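Please find the structures below.
Where a number appears in this text, it was derived from the coordinates with a stated rule and is not lab data. Source: prediction; values computed, not measured. Cβ atoms are built from the backbone, for glycine too; each structure is taken alone.
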Structure 1
Amino acid sequence: MQLAIPQAPRRVPLSKVPGALARLVRGAALGLVLMAVLGAGAGALGRFVVEELDFLARAEELEGQLAALTLPPRGEREGAEATLEVLYAVGEVRYSASGVRTHAEYAEGLGPGARVRLLVDPRVPDKPREAGYVRARAKTLGLVPWGLGLGALVGVGLFVRELRRTLRAELEPLRKGMLVWLTPDGPLPESRREVLFPASFRKQDQTHAVRARLRSGRAPVRNGDKVLAAVLSSLPGEARVIDEELARTLGWVR
């Protein structure tokens, strides 16, 4: 095999690198699926926030009477919830409701017959909520849109960075890298997946250790026990092995 490798920078289209487009498409598809899942979650959370804010806008504040309460164990009440059973009236109609959630630290100071402030949606009068609990949570929910926006920006940034990283890993060593003959530390492992193996090369009387990457099932371009690889100063400690199929596809073989 006679090599005819042009000087860097070399023209290396992504379409000429075997398997690169498929790997890029797979990465993009996975990224889009992840973004769709996150978007669905964000949409559900957004709808919940809107419903909570609508409830606060419609709800009327009433006074109820505590009939019973359920508290968590004494040592587990910090930051926990308790449930109340309350009696209250909406107009001339009297109601009894159980399972009304509130902060355990607030509820432990209450006893049967205590007055509690309730928020009641006139559309659903039989489902009251404890006013202090709802309003405290609403303050947190007000931050959710900002969090969703920031999360979306971070997600898009990570997606773009991953695509750029994939392109860089596929093309930059071939386009701009220095081509060297690597000496593997031992026999190359056999695998149907991409192979990573330790190797070294010499430059200006110095030995440089790298972790070399070889595409699955490909035969590297060899010179005795050495294999041809591209190394890039911006990716120190890494090397991309040039296999025979890639060398032929790029026209580096005469």
Structure 2
Amino acid sequence: MDGSAAPGGGAEPLVAFAGGGLSTALAAIALLRATTWLRLEYRVVVLDDEGRCGRGSDLHTSERLPVPARLLSAFPDRPAHLLEWARLSGLRCTPATFLPRRVYGDYLEDTLTATAAWAAPYASLEVRPVRVAGARAEADRVRVETGGPDPVAAWALVVATGDPRVSTPPLVSGHDPAEGLATCPRGALLGPEGRAERRLFAVGPVRRGARGDTVPHTRDHAERLAGLISDTVLRAQSRR
């Protein structure tokens, strides 16, 4: 098992994300921003089969997003952040512009990188080119199976693999993953008996009933999820 995230021994907690697309970027940005002022020490590790972080398979095209730029800021408290980034990047963009998906991917990559740099030295970001095959919550950790000989031990796992009709999510609950993952309103996975898991979460279209969510919906849910992980995983661990 990957001992870098193992409980005890002074190692900092590890929050793993399955998938490296838009949902992961928005949730990781929200988590880094929500926790750094608390000086919580932990690592965000993105586990993506192509080693992506922030772009995903749907942000490489010139197809335009169906939502105007004024609603697409990664920071809900800074609605003009995307417009500021576009101006600094030399791009023509107004609040009413419908941006190409690849341009929004550039924005998310840059914003996530900048947020991780801002969060240092308390939090850090790492990307690993592996695919999450499944996960099991244990008493004080999540055992994340990647198909290799050594599972990853994490304090929490966030599944963000996108639309389950396009990419089947890893096996993390007793429900059929092809139907989407059942969660509570803040994003904790619901187990076979309907109880919220303490260390397993989901964000974005992979959640049951969220396939049609727009970027603003995903961002707002990512904010709620970041608060949940901060309160129930990272802050709880720091008190031990």
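Some values worked out for this structure:
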| item | result |
| --- | --- |
| Of the structures 1, 2, the one that 69, 20, 14 was derived from, the read-out being semi-axes √(5λ) of the Cα gyration tensor in Å | 1 |
| helix-only ellipticity at 222 nm (-39500 (n - 2.57) for each DSSP H run of 4 or more, over all residues; to 500) derived as -8000 - corresponding label from 1, 2 | 2 |
| When relative contact order in percent (Cα under 8 Å, 6 or more apart) is computed for each of 1, 2, the largest belongs to | 2 |
| Mean count of other Cβ atoms within 10 Å over residues 184-191 derived as 18.9 - corresponding label from 1, 2 | 2 |
| Of the structures 1, 2, the one that 0.95 was derived from, the read-out being FRET efficiency 1/(1 + (r/R0)^6) of positions 120 and 160 (r between Cβ atoms, R0 = 35 Å, to 0.05) | 2 |
| Given -0.59, -1.02, -1.23 for log10 I(q)/I(0) by the Debye sum over Cα atoms at q = 0.14, 0.19, 0.22 Å⁻¹, for residues 112-215 alone, calculated: source structure among 1, 2 | 2 |
| Structures 1, 2, by FRET efficiency 1/(1 + (r/R0)^6) of positions 64 and 200 (r between Cβ atoms, R0 = 35 Å, to 0.05): label with the highest value | 2 |
| Winner on FRET efficiency 1/(1 + (r/R0)^6) of positions 128 and 208 (r between Cβ atoms, R0 = 25 Å, to 0.05) once structures 1, 2 are ranked, highest first | 2 |
